[in-house]
1. Compare Kirkwood radius over Cα pairs in Å, for residues 7-46 alone across structures 1, 2 and report the one with the greatest value.
2. Computing helix-only ellipticity at 222 nm (-39500 (n - 2.57) for each DSSP H run of 4 or more, over all residues; to 500) gives -9000 for which of 1, 2?
3. Determine which structure produced the value -0.44, -0.66, -1.27 for log10 I(q)/I(0) by the Debye sum over Cα atoms at q = 0.12, 0.15, 0.22 Å⁻¹, calculated from the coordinates; the candidates are 1, 2.
4. Consider the structures 1, 2: one of them gives 0.75 for FRET efficiency 1/(1 + (r/R0)^6) of positions 55 and 79 (r between Cβ atoms, R0 = 30 Å, to 0.05) as calculated from the coordinates. Say which.
5. Quick check: 21 is what I get for relative contact order in percent (Cα under 8 Å, 6 or more apart), calculated from one of 1, 2. Which structure matches?
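FYI, it's all coordinate maths here, none of it is from the lab. All values reported here derive from a predicted model rather than from experimental measurement. Cβ atoms are built from the backbone, for glycine too; each structure is taken alone.
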Structure 1
């Protein structure tokens, strides 16, 4: 039986995929943008009430497809908007950070980290 934290992350990923996004819940060996990578946020888990309700903090690293600088910025904005529109009702965006260059496999991609809160019951 899967624990509630893992189950919540799986459900969150499936909901983002249903929203038309390419999503991985781990950092793949080879990144194929556009892609959203789910990482643990800080703090990872915090109580939401005195009962069994918690908030799971997840970071969504949104990586835009390679393009010229102007087009990469536009592609990143499109991906960010798609993420916002795909968020399920039990999750909310806290903030999107400053775009940055993500370097992996000798390639640079324009990316942005989106902090989210996911409500779960344990």
Structure 2
């Protein structure tokens, strides 16, 4: 069973800064010009566990959290960049494993391993 709990969107440019020491990956810097969050559950224990209780969110309504941030997502002023990894192969697009503190706001927070592919690719692709 799958239960969707939240949805996060951000927008801005992405710059590939070069190859990573992680095999097959590149270092990528994602500018976060804006951040939007949607709470998709109303189960109180889940909402509290995600830290969303004090964010003033309305379930199923996307909210702009750019100025104030919310739970694990700091404001754009406090964290306007995400220093990540990026890889792509026939299985999809890969990003980095977020650190325990979730802080990738500076280059020293960049992940050191890749997650499973999060976006399956459609059609022919080229490996990095």
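1. Greatest value across 1, 2: structure 2.
2. 1
3. 1
4. 1
5. 2
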